[in-house]
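Student: Please find the structures below.
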Structure 1
């Protein structure tokens, strides 16, 4: 248990950490989660695992409870939340109208890491949608998340369970570090699987637009709805494209996200150019007396000594360039590990944008906050 939330001026509350086994039978999970469900019904906050990242949940029909999510996270009020449901029948209860494309997408990808934006229905708290006329909905596939929704008997509004702007939490320890003392309960169901958030698809206009790349790839979406589009530059142009007047339609469009404490510099270009440029920058930073963190692939780590990366650099491997799913699953944990090492600067490599690679690059570009380095160009200087 923990009751320290003095870091942001909130009145400290006791946070209970409850461990559950996601492999337990569904009925047993619902029974184990009865106390968590009771917290949600009375307006409390519960952090729980999903297949993407850990979420911070509140009753989506209770405006006061939802407002507490924003307070606990330090989240801007204009950043809408995603409503989580446990069965297809629940969709009609939270939206005003379900289109044929929505049904097709839901049947293809739910339960799973796809969020669909539709016109909001009655009964969903205005705080969930940031005052907008649409709502983001998904059905998670994680057994603990599904059991919690069923046990509570209500739709759960939930963003990632972290301090706003920080790397998303993929482990219960990440949630505990950020939110202990600010929420009533953390349900520890082990590490999340995918490691990046859900894909957010707006189908309220044509063509359907990916507002946030995630666990379902654009290629997969187009097999169901061929007209799906995505904004350029790794999907990060959404922030600018959504800058029109009115509420945002999706989480993560108007504010810096996924950022470690140290400034992250992202190197782009051919892999060989990246490794050389990262090594040069790492040596220069080390010579200046700064503690350098490297967010790199297993392949780059293997050639670290050969390309001249200093031994003092702290390396956090983010998976293999040949398995982008492994990079996605380790990305945020690697960022947090480098923060824990107290590095002054993080140098990161980039990846191919096929499949889940688009989501990986979206998160890296957003984490860098504009600090991009063309490795080929830097090598010619």
Structure 2
């Protein structure tokens, strides 16, 4: 007999107002947001003690839809469906898994595309600069709203890993462990350089209109180009050879093709650019890449090194062998600094050729270590 298909994990977006004129969110810049909504999704049930929650923090162009489907016939699951669900590493029969869209984003949470309460028009570039610490403070308010007393763990990749580290330094008593994957306690200069070139592609698009392009197609070419460059940093030379090599598109003669799309790898990058334009706001791309640039655990604290001494949570820092955007020395540095401060930290390296995005495309490599780490946290 053929086994019955696994039941579809269904989800839906929910919204929480986490800042009001009476209780505004004060940002690191000193500016305030008096009306902040976070879009979030929940999988599994919160325990009566409110202590079995796992917070998943998304990367640059991610959102709250970490797993499952919005309807049974939805063709595309959430962005980390391999990791979240019944019996998976983030077992929704065991844990309450929460994921929210960050402030500054464009998938239901307050960001530059939201209406400014003072004008009624989209903020655009009048939206204040936000940092990873600001994102975490907003998430903390969401967890208060949901009745989460203490997290079992915070986990995320890339920008999500930065949030996990900031969570542990800002709210050291609010979680047992963190799992930052392909992250860093401060962004490195080459990463800032990559981000700046991407932002310039958007800012120099004539259709950007100073950030007030809402109601028009907007900077389509600029955002698509930014995404193309971003995709290069998310992959590795090894993966490019494996996936594309020097193959040309069918019917193309490279000697006669001029500057049109000729190679398979070029076609792939253009496709990724078009896909992002359909679902993402260019202003959010500017704000969230700048938030990555600004990531620095040491800002406003004694020092970068000393900030790691604030971390009480157990740390499982995951590096990716082929990561171009956030190389493994950054995760190894995190572990060394936490240990030097007397904390508990271990390093795990993904032996994957898929570059920075390996935590998404090659998750089975780290599934069991993450499952084991979470189970160990339950007993502490």
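Values quoted throughout were computed directly from the atomic coordinates according to the rules given, and no laboratory measurement underlies them. Keep in mind the model is a prediction, meaning the values are calculated, not measured. Cβ atoms are built from the backbone, for glycine too; each structure is taken alone.
Student: By the measure Kirkwood radius over Cα pairs in Å, for residues 116-211 alone, tell me the structure among 1, 2 with the highest figure. Show your work: numbers first, answer last.
Tutor: On the way: 1: 15.3; 2: 15.7.
If we compare Kirkwood radius over Cα pairs in Å, for residues 116-211 alone over 1, 2, the biggest value is for 2.
Student: A further question follows. Taking distance in nm of label points 7 Å out along Cα→Cβ at positions 172 and 284 as the criterion, which structure among 1, 2 has the greatest value?
Tutor: Working: 1: 4.5; 2: 3.4.
Largest value of distance in nm of label points 7 Å out along Cα→Cβ at positions 172 and 284: 1.
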